[in-house]
Structure I
Amino acid sequence: MRQVILGVDPGSRDTGFGVIEGEGEHLLHLASGRIHAGRPPSLENRLRQIYDGLTALIKEHQPQALALEEIFLAANVRTAFILGQVRGVVLLAAAQAALPIFHYPPATVKKAVVGYGQATKAQVQLMIEHLLGLKITNEHAADALAVGVCHHFHCRWPR
């Protein structure tokens, strides 16, 4: 079954996105990049930019699912709260579009993509480039594509 998946790597300054189409063993890269919220004067403005960017992506690509990596580590409590707010915006954009949301722990994403749950970011990016046949220059986009590919593999081989 053909499925368009939007993978998201949430961040308060740069939120990575990756849109893939998967059918069986075939994966096709549709779009990837980052929503750069930069340094506007307020968190509220950055959250609005992220929300607007995601809703535009959802409208353009009409995905059937949104895949999101779970938070596993934050440098400090303030950072964790901000990431939680960004995730909330991502969840809201998906919910308003009636998109099913799938959460994956980082080790699960790494294992699905590389075959090893402790793989480095560089190893994940190299494997994503190999699987999709493209060169990725943005680490946020690579992470978002990885969670999308992870979801595709999990849909093919349910637990």
Structure II
Amino acid sequence: MSDYSTIETRSLALLLLFFFYFSWKLWVFFKHFGKRSLLRRNRTLKKLKRLSWDDFELLCMELFEKKGWEVSGNEKKGADGGVDIWMQKKRWGKKTSAIVQCKRYGDALVTIKVIREMYGLMHEHDVDLAYIVTSNRFTKECYKFIKDKNMILIDGEKLLQMIKSVL
């Protein structure tokens, strides 16, 4: 076994130092890349429709946070009982609560069934507002049903407008 000279030892130490520094910089880069805003990366309907259902929910959470809501996602994995996002907002001493259902659809329209279910959940959970957000559109029946109710429908076009308003 040969003895390493001082120069070889220092060279090896320097090489290891550069390796660890490069690895750390690479990790920081990919960590930052992964945390990039979903809102910034998805500013077209085509991109919104390509998101996975859970990324669509995260995008909606990020959007409502930027709109001033305190947001928490549904902790359950799997069937969530119709509520994807729980929200609260304090304004002028008054507390407002809301629930959100996120529907990332490619071509299908959101039907009245979803809206009626959310209306029931709104009363079951005693919240002030219910939002239904989709990447596509709602049927005409949906708009008729929510008249004079504390329900807000956000279709793909309106969602894009909201995203642009917070960026």
Fill in: When distance in nm of label points 7 Å out along Cα→Cβ at positions 6 and 38 is computed for each of I, II, the largest belongs to
II
Worksheet item: For Cα Rg over 2.2 N^0.38 Å, which of the structures I, II scores highest?
Response: II
Item to complete: Tell me which of I, II gives 19 when you compute relative contact order in percent (Cα under 8 Å, 6 or more apart).
Response: II
Worksheet item: So distance in nm of label points 7 Å out along Cα→Cβ at positions 14 and 134, computed for just one structure, reads 6.5; which one of I, II is that?
Response: II
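Just so you know, all these numbers are worked out from the coordinates, no wet-lab data involved. Just so it is clear, the structure is predicted and the values come from calculations on it, not from any experiment. Cβ atoms are built from the backbone, for glycine too; each structure is taken alone.
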